Structures are given as structure tokens and as C-alpha cells.
Structure 1
Amino acid sequence: MTTTPQDRALLLHALHRPGDPLLLANVWDAAGARLVAAAGAVAVATASAGVSWTLGHPDGDRADRTEVLAQTARIVRAAGDLPVTADLESGFADTADGVGSTVTALLATGAVGVNLEDGLHGGDRPLRPVAEAAARIAAARAAADAAGVRLFVNARTDVFLLGVGDPADRLAAAVDRARAYTEAGADGVFVPGVTDPATVAALVEAVPAPLNVLAGPGAPPVSELARLGVARVSLGPGLARAAYAALRLAAEEAYGRDTYDTIAGGLGYQELNALLAD
């Protein structure tokens, strides 16, 4: 790498432009980082689900923090001078101070962005209380400030994704959480589970930070999301799901039909080998 973490962090901030969104084809390993870079990516993002799956864990705060950070470091090295933002679920910690420690460790990998979500896996409620989630965002911000890196903190609220509460109240609830998180130091807000253009537009209007949405089959095209004022579009675990589907199909074909047609459509050995050559 020829750029500093601060250089890459400032670039990541500059890439969040409402109406001209940063498109992130989320990856889970070093080869994926090289592939999306070759396809034209200007930044690289990890998908927590994809990283967890490739490490042999289900998604949902089940992966080991040390393993996730080691995988993130590999992705950062493969990404070269492109800024990398890492999805760290809820921060792999029970407390706000623990989230701060996780962010300090993340910065040591060279990543310059982080997703932190308010979902509460395995708890007695689907979401953390707003004040608790905001304190975790504040801890992440403080850890980055102490390290002297303008980390892009992307605060994710799962109000829509998890279908929390009355549908008529979800927009207001998501906006309330978004405002609390930006006040705590978040630089952007991620609201997965929203694809309706009217709701997206309402979030853009009400959220005081660049809005990130999750795209995929059934979602508006990036051009439409740009028109609505979205600043960041993520593909999330979609690419990992597609890749693993191809793997399963190829294996089922070999075991069940004694043919190799799925493999025939894959990338070439030399092409992939060259991709990771120094």
C-alpha cells in the first residue's frame, strides 16, 4: 500500500455522496477483494455473513472476533490502496468499552470503515435499547479518534429487516434511532430491509447522515436509488450466497450426474492464480 489509513479513511468519507451512491459488492475473502477491484470497485466492503460462513460459523454474532479480524486483514492487504470497510455485526462485545476495543483492533488491520448493528441476537428483544446502541457507536467513535483515524462509522438499524413493531411505526422508529446514532458519532446510517422508493425517500429526507440501503433482487436499480438521494448501496451477503449456490450445484452435478458442466462455466485457473500474484 502507498496510502496511509487516514488517506483511505478520508477517501471513504468522500465517496459517500447522496445522489451518487457508493456501490459496494461485499466480499468475504482476499480473492473476492481482488475480483471486485478488477471489476471497478472504488472501495471494498466485507459482508459479515460471508465472512462468518467462510470461517465455518453461522451469521449472527457467532464468529470469533480474532478470526474475523484476521480475515479482514487479509482482505485489506488484497485491496491494496482501496479503502476497506468491515461489517463487524454488533462489535463482538457485550459492552460499549468492548466495542471500542474491537474497533481499536480493527484499525490495526488497516480497515477504515465499520458497520455496527443494533440487532440483539439471542436476547429477549430483537433490538438493543436506543441508548445502549448509541453508547456503542460513541465508543467506536472514541476509539477511532484516539487512534487518529477518521474511521467511517456506519450505524445499522434493523427495525425494518427484523420487522420490529407495528409496520406503520417503523419509519419513525428507524429515524429516531438514526438520529440518536448520528448524535453519538455515526457518519452514516444503514437501514437494510427497505426497498420501497417512498420509504427510501422518506429516510433520505429525515436521516441526518448519508443513507445506506441493501440492494438485490426485488430492489430498485442503483440508478433509481441514486435519484432518491441514497449515498451508499450494499449487496450484502448476496454475492456469497450466489457463490456458494454455484459450489453446491457443481458438487451435486458431479456426485449425482457424473458431469461437470457447472465447473466448465467457472473462472480459469490461471486467471485466478494471476489475480493473487504479487
Structure 2
Amino acid sequence: MRPRPQMNKALRQQQNEIDDYLIYTALSRIEKDQKNKKILKDIAAEEKRHYEFWKKITRKERKARRWIVVLYALMARYLGTSFALKLLERREEGAEEFYRELFDIYPEAKTIYEQESHHEKLLIDMLSDRKLLYAGAIVLGMNDALVELTGTLSGIALAFDKSALVGITGLIMGIAASLSMAGSAYLESKESPAEGIDPAVYALYTGIAYIFTTILLVGPFFLFETTLPALLLMFAAAVAAIVLYNFYISVARDQPFWKRLKEMSLITFGVALVSFGIGYTVRTWFGIDI
């Protein structure tokens, strides 16, 4: 009989396999792209074989946890299939040591580990994810809004110590800029067409990302009468947006999280600091007190 701690690990791995099997099966049923559907079915079949392997070891049945299946299905629907499945497969990164302990005892474990660590990742990389195709549009809208508005709002807030005035000014500028950015994104996409990308949809993603970021950043100025707490909350919201977005991209595109986070943060808050200095200079030199 296997030692209890190792048996517990085997049961946990068995549970993951049956969860994954149902997740891939559910996604394959709602997937419209036939190529994607086949890939998802292939991975589901592998997960089912892995479950049967662990079942022979533990001699126990496991049922899929429905809430996990629903969670990943929602992530796939709203955040993209690539993001949901790559986040799902990250669970296997910590399983290498456990699998290696079983190689000598159960030779089949080596085959399963290789499938988990290589084959399934290759299959996921082959998926055609339309949401990921438009990630560039989200970058364009969100990053531009973060850089421009944190800088602009910081400068205005120091020049005019009226929170509502700053918020209204930022909102007007943000909406106007979002329309301008959407138009520019449309023309850019038309001039440099990419396979699978609709210029109108690309422009829509850019504009929506810009407006959403605008609302996130100007919102605090309608919550406080003075600008200092509004500025602090605005910067907190900007940090949260940068962290969440870079986490999404790092998972969906297998890119380094910390490098992207530092780069985007330095640009955003560097511009804000310069704008803050300009606002302070304008207020001091011209004696503005509005």
C-alpha cells in the first residue's frame, strides 16, 4: 500500500484529470471552429486516459467539480480560450517531482507526464483564439489611456484643486480621445491588414478599452471633493489595471510577467510624474487657484 501522503497526491492528481476532462469536453461542445473543436476533443481524450491511470492506482472514483468546470468555461467565453486553458495547464508545473517519483514504480507515469508537459501545451498553442487576436487593440487603447490620462489628470489636479472639475475635464478628454483612437486603429488595421482581424472589430476593441480605462481613472474624482484622495485612488486603480492586464497577457501569450509590468509601470507613472511637475509649475507661476 502506498504511503498516505503520496496517496493523497495521487487522489488530487486524479481529481484534476477528471476536472480537466470535463472542462475540455464542455469547451469542445460549444466551440464553433472545427479545428479548435478537434484539438479540444483530443486533449479531453488524453485527460480521460490519465484519469483512468490514476484510478487504477487509487482504486477510487472521482467526480468532476462542476463549479470549476463552470468557472473555466466562463473564463474561456469572456477572456479567451487560450488564457483559460493555459491557466489550467499551469497546475501541471508543480507535478514534475511527483511524477518522477513514480517513473520506476509505474512506467506509464512517464508517458503521462510527457503528454501533460509537452503534447497538451503544443495542442493548446495550435488553438485559434479570436479574442487573443485582438489583444493588440486592447493594448493600444488601454495603454494609451493609462499613459495619457494619468499624466493629464495629475497635471490638472495640481493646477486646479477642484476634484469634480478635474473629473469632468478628464471624462470629456477621455471620450474624445477614445473616438480618435478607434478611428486611428481602424485606419491602421486597414493599411496593415492581418489575417483573421476585422478592422471594424479591431477599432471597437481599441475604443472600448480606452473608454473603460477612462472611467476607471476619472471615477475617483467624482467620489471626493478634494483632489489628493482622488489622485491616490486613481493611481491605485491604474496599478490594478496594469497588474491584471499584464497577468492576462503573460498567461495567454507565454510572456514574462515582471518585465512587462515594470516597463508599462515606468512609462505610465513616469509620464504622470512629469505632468505633475508641469501642473505644479503652472499653478505656481500663474498663481492659479480654482
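Since every read-out is calculated from the coordinates, none of them should be taken as a lab result. Only a predicted model underlies this, so the values are computations on that prediction, with no experimental measurement involved. Cβ atoms are built from the backbone, for glycine too; each structure is taken alone.
So the values come out like this:
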| item | result |
| --- | --- |
| Mean count of other Cβ atoms within 10 Å over residues 217-224 - structure with the largest value, from 1, 2 | 2 |
| Origin of the value 1.00, where FRET efficiency 1/(1 + (r/R0)^6) of positions 9 and 137 (r between Cβ atoms, R0 = 41 Å, to 0.05) was derived from one of 1, 2 | 1 |
| Origin of the value -15000, where helix-only ellipticity at 222 nm (-39500 (n - 2.57) for each DSSP H run of 4 or more, over all residues; to 500) was derived from one of 1, 2 | 1 |
| Read-out P(r) over Cα pairs in 10 Å bins from 0, in percent, computed value 7, 29, 36, 20, 7, 1, structure in 1, 2 | 1 |
